[in-house]
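I've put the structures underneath this note.
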Structure P
Amino acid sequence: MNKIPMTPTGFAALEAELKELKDIERPAIIEAIAEARELGDLKENAEYHSARERQGFIEGRITEIESMIAVAEVIDPKKLSGDTIKFGATVELEDEETEQVKKYMIVGSEESDVSKGLIAFDSPVARAIIGKSVGDFVEVQTPKGIASYEVLKVSFN
């Protein structure tokens with residue numbers, strides 16, 4: 001099975017979510033189902049059906065997180081170095097059209113959040129810049145068309 005790269009922060013977040021689901025959410029939903037059963041006829045018991053639906057979501061998410069953790073390859077950006085963009089790099093890009101500078105960190109898919117400057121390693125922007133160095137120009141196909149960027153800075157922190 002292929003390993004999925006992720007930062008220590010992303011891995012810790014998954015572990016924390018898993019712990020929350022197993023230690024807090026799962027017992028709470030089991031209790032809610034038991035309480036709903038006590039109310040009588042299960043066919044017309046909205047609380048019971050809602051709790052069972054929530055239980056299905058929780059169990060599915062637990063399975064999903066356990067699978068991701070099992071195949072995770074934790075890569076600490078602080079232990080990386082070099083001038084070439086790769087997973088874990090923090091990159092500053094200048095949009096050639098607007099001259100706006102954008103700062104991104106390349107992270108795992110599960111931990112990406114563009115609003116926080118975290119882009120997935122398999123996103124169009126990351127795929128275009130991986131392997132590039134300071135001074136290189138890249139073109140990225142975006143929903144608005146082709147965007148051109150210059151790599152201004154590459155760091156690992």
Structure Q
Amino acid sequence: MTDPEIPGTPLHLGRPSKLPASPEEAALDYVANPRPGALYLVRFAAPEFTSLCPVTGQPDFAHLVIDYAPNDTIVESKSLKLFLGSFRNHGGFHEDVTVGIGQRLVDEMKPRWLRIGGYWYPRGGIPIDVFWQTGPAPEGLWLPDQGVAPYRGRG
């Protein structure tokens with residue numbers, strides 16, 4: 001999304017921005033890929049992601065890792081931070097939140113490839129990890145491990 005008053009200018013980059021009240025209200029900015037045609041991986045990690053349980057209203061916590069291979073655009077990081085922050089008051093099951101974030105980025109940015117790992121901390125004693133990707137990674141794309149250790153509990 002761009003500033004309607006200045007076409008091609010991101011809404012958030014270099015400007016004061018308030019945290020959106022909801023994910024639906026959040027506007028993600030995309031800018032031209034500075035290395036068009038190059039096959040490379042972009043990783044965003046959000047180790048303190050929060051949302052709300054849609055049943056109890058209690059906070060849920062996760063470590064999100066978003067990996068993508070850009071096509072024509074890249075997501076602007078400040079707008080992504082605001083989008084992810086907008087989930088703090090949003091009720092959603094782990095599966096809906098994780099997959100919904102990935103699908104929105106794919107629908108709007110249209111990357112070559114994207115995967116998201118949602119490593120959720122235990123709720124009711126059970127950690128729930130959610131993984132989604134658009135399909136097989138492009139041949140030749142370096143895919144490092146997402147680097148999040150499995151939950152080990154007390155053992």
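Computed from the coordinates by the stated procedures, all read-outs in this text should not be read as laboratory data. None of the values given here were measured: they were computed from a predicted structure. Cβ atoms are built from the backbone, for glycine too; each structure is taken alone.
Hey, Cα extents along the principal axes in Å derived from one of P, Q reads 50, 39, 22; which structure? The value was obtained from structure Q. A value of 1.0 for distance in nm of label points 7 Å out along Cα→Cβ at positions 107 and 123, calculated from one of P, Q, originates in structure P. Can you say which of P, Q returns 2.6 when distance in nm of label points 7 Å out along Cα→Cβ at positions 19 and 35 is computed? Derived from P, not from the others.
With helix-only ellipticity at 222 nm (-39500 (n - 2.57) for each DSSP H run of 4 or more, over all residues; to 500) derived from the coordinates and found to be -5000, which of P, Q does the value describe? Checking each candidate, the match is Q. One of P, Q was used to calculate FRET efficiency 1/(1 + (r/R0)^6) of positions 27 and 115 (r between Cβ atoms, R0 = 35 Å, to 0.05), giving 0.90; which? The value was obtained from structure Q.
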